[in-house]
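Some structures to go through are shown next.
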Structure 1
Amino acid sequence: MSIMRTWHGEVPFEKAGDYEQFMIERAAPDYSSVSGLINLYFQRRDEVKTSHFLLVTIWDSMESIKKFAGKEPEVAKYYPEDDDFLLNKEKHTTMYDVFYSK
């Protein structure tokens with residue numbers, strides 16, 4: 001059974017394009033460097049003043065998530081550059097057991 005891990009972040013709309021590029025250039029390679037990552041989805045939803053980012057990763061095991069996130073995989077992992085973009089830092093991620101996919 002695989003595990004889905006989600007994270008949400010919010011940035012000012014005027015910084016959204018730069019944050020999107022940062023996520024592609026910095027975060028995506030970091031996630032992808034960990035064996036056990038099955039899929040990675042970075043999503044963006046724009047509002048008038050803010051943009052929401054939803055990251056969904058699918059992993060083969062909790063051990064693989066711990067290789068990426070550390071001993072407490074439910075705690076969100078941040079990069080120093082996130083301070084330049086995010087309006088706040090949500091402390092936790094959300095994880096789900098994937099019991100069916102097609």
Structure 2
Amino acid sequence: MAAIADFDKVIKIDPKSAYAYTNRGYAKLKLGLMDYCLNDIEKGLNIDDTNPYAHRNLGLYYLEIGNYGQALEELKIAYNLDRDTHLIKDFIVIVEQKLTNITLDKFK
């Protein structure tokens with residue numbers, strides 16, 4: 001909750017801070033506040049759609065709700081924007097494994 005309060009302060013000072021919206025959205029995702037999380041991440045993307053963390057966090061949102069195809073798409077956008085985005089390669093592997101498991105389950 002402290003992180004959300006800190007990002008609230010940043011947004012109050014700079015309402016155009018894509019970084020603050022994107023990361024406040026991630027903090028809300030970690031707390032399970034899904035609707036609020038998505039709203040913040042989308043605001044961040046509307047301000048700066050070239051922010052790899054906005055795409056990463058949107059991908060993590062989709063991963064959390066089980067939309068693995070959309071998750072992979074967003075994570076790959078983040079990767080292509082900045083290959084050093086924190087844990088991006090790991091998240092891509094996780095989503096690819098989930099997609100593989102879904103495919104394999106169809107053949108059981």
Structure 3
Amino acid sequence: MDRSQQFRRFYEVIAGDGRIGPVHISVYMALLHLWERQDHVNPIHIFSRNLMPIAKISGIATYYRTMKELNKYGYIRYISTYDRIIGSLVYIQELNVSIDKKEV
């Protein structure tokens with residue numbers, strides 16, 4: 001699946017997911033950008049210092065909370081390594097309508 005398909009599918013799925021807000025969308029779009037730059041391989045290696053400016057967020061707590069929530073909600077698989085060499089790992093999940101949506 002390429003970035004444009006993943007982009008369209010993401011918006012189809014989040015349309016009915018009340019848990020997803022602007023910060024989730026911003027971070028997910030930044031992840032898709034990095035995924036594309038890494039030739040659509042799973043997992044991608046990310047560093048908060050690289051992703052945060054792309055997502056237009058400045059708080060590290062916001063970054064960690066959003067990544068954990070996207071992981072919990074099934075949009076990504078996030079493995080935080082705290083390793084300054086390889087970074088954290090993120091698997092871009094293939095999205096389907098069966099994501100367990102709970103209203104906030």
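Since every read-out is calculated from the coordinates, none of them should be taken as a lab result. Just so it is clear, the structure is predicted and the values come from calculations on it, not from any experiment. Cβ atoms are built from the backbone, for glycine too; each structure is taken alone.
Among 1, 2, 3, considering only Cα Rg over 2.2 N^0.38 Å, for residues 41-80 alone, which has the greatest calculated value? List each step's numbers first, then the result.
Details: 1: 1.47; 2: 1.03; 3: 1.13.
The maximum falls on structure 1.
From which structure (1, 2, 3) was distance in nm of label points 7 Å out along Cα→Cβ at positions 49 and 73 calculated, if the value obtained is 2.9?
Of the structures listed, the value fits 3.
Could you tell me which structure in 1, 2, 3 was used to calculate relative contact order in percent (Cα under 8 Å, 6 or more apart) as 35?
Only structure 3 yields this read-out.
Where does the value -14500 come from, among 1, 2, 3, when helix-only ellipticity at 222 nm (-39500 (n - 2.57) for each DSSP H run of 4 or more, over all residues; to 500) is the thing being computed?
On the way: 1: -5000; 2: -26000; 3: -14500.
Answer for the origin of the read-out: 3.
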